[in-house]
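> I've put the structures underneath this note.
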Structure I
Amino acid sequence: MKQLLDLWPVLLFFVVYQWSTIYVATAVLMGAVVVHSLLVWRGERRLSPMQGLTLVLVLLFGGATLVLHDPRFIQWKPTLVQWLMALAFAGSHFIGQKPLIRRLLDAQIQLPPAVWTRLSLAWIGFFLFSGAANLFVAYTFDEATWVAFKLFGLLGMTFLFVLLQGIWLARHLPETT
């Protein structure tokens, strides 16, 4: 449920874009991400690394979009987030004793080490693919298509990946009676 609440700035970006320009929508996104981060901080007294990264990149790339009047900067932001996540997941195979996905989910599910490795590699591949897909849409289609893809395409791809991952993981979970 918390992940759905984290989507309201992107949803607001999409809605504002429907009635205005990419620049107004970007300014609203920047404000919404700041407000969202402050609300999370107020409630939890911390931001997750992903929330902190999103805040910094939205402000940096959103600011560049507004100052330079060039939408390519905000269009690159989802790709950078995805590729930095891929880098973090890949790096976790060399830093620490467990891949990042295992550190995140180990308390919820028990899997053999080989399955954790395959799961981690699948997430790395997904992050690389979705970052590339964002750039493909940004540079191949018009701005309105990219804005819709940013909300519905990336979210839909993530939902589908998680669903397929759940089906795949179900085969590897120990049976309980």
Structure II
Amino acid sequence: MKLTRRRVIFVGLGGAAALAAGWAVFRSPSVPVRGAAVVTTHAAMLDAIAYSVLGPALPTEREARDAALLRTAKAIGDLIDQLPPTTREEIGQLFGLLSIKPARALLGYSGEWNRESAVPIMSFMQSLRHSSLALKQQTYFALHDLVYGSYYSEPNAWQGSGYPGPPKLA
């Protein structure tokens, strides 16, 4: 490939346009991230991750399982609202990154976010967990802690695990 002045200019302009687009997508929002809005925007992703990660902990009946996943999503939103603004922004950026197919393909998952993809999503989560890159491990633990912490914060989930609940103070 011959490097001409015209090619250098076009490559430079293309790179500048890509940089500007990336900055526009990933710049910090001026309005603090709200948990309910993040959960609503990324409902399919959170549902698919929760479904695949929680697996056998979920009720077997479809209606009860769907209700448990809805409660988990609401609890995730409530949890996000309790975090400091910078952490909420980081979670919003993480969810935004995971919603872009090429970006999540770089992390190791190029499929769609749906319950039918539970096995590939679980493999993706395990690859994040066991990655040698700290950023991928942090992604795993953020998603894991949001899902598990939110699911088990609900007393309805305690029955299946055998947890009797916190001790009663007399």
Structure III
Amino acid sequence: MFELIKEDWRTYEGDLKRQGLWVMLVYRFGRWRYRIRSRWLRLPFSILYKLFKLLSQIMTGIDLPCEATVGRRFLIEHFSDIIISGDAVFGDDCIVRNGVTVGLLRSNERGSPVIGNRVDIGTGAKILGHISIGDDVKIGANAVVTKDVPARHIAVGVPAQIRPRKDLPPLG
């Protein structure tokens, strides 16, 4: 846990004013407590986590449950109005901005997005349903993504249109 916290500290440039850092500290603590095997030993840490999570939600407007899987160097660029489902999966080096929702397409259907590495999610984007977002993808501001997005593509618009990225060098 402490190695990941050090990495988060570097990702947020050691700036305690960045609310994303607060949320990541609470997230890492919540994940760490699951490593305590004894239910009775884990209980006080679980109560503490729930308190910290509620406080961080109130203070930042960001809902990142510890049940979600978040890779390394996860950057919450701007705070407020960010909701991430507990079964969402993020790879490494992802960026999320304010107003982003990552979760279920419909409340009666299970399955949240699986997001690859180096995915940049623009302000107000909604990524919904049991879909896959490939590596090196950019999701445009206010895009509504309900279909898979292949690696090295961009998704823009409502509903999102998928196009190849032209700003990346060719592979191989």
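Read-outs throughout are calculated quantities, based only on the coordinates presented, and are distinct from any laboratory measurement. Small disclaimer: the values here were computed from a predicted structure and weren't measured. Cβ atoms are built from the backbone, for glycine too; each structure is taken alone.
> Using mean count of other Cβ atoms within 10 Å over residues 93-100 as the calculated read-out, with 16.2 as its value, let me know the right label among I, II, III.
Going label by label, the one that fits is II.
> Now, a different point. helix-only ellipticity at 222 nm (-39500 (n - 2.57) for each DSSP H run of 4 or more, over all residues; to 500) computed as -22500: which structure among I, II, III?
II
> Who wins on relative contact order in percent (Cα under 8 Å, 6 or more apart) among I, II, III, i.e. which is largest?
When relative contact order in percent (Cα under 8 Å, 6 or more apart) is calculated for I, II, III, structure II comes out on top.
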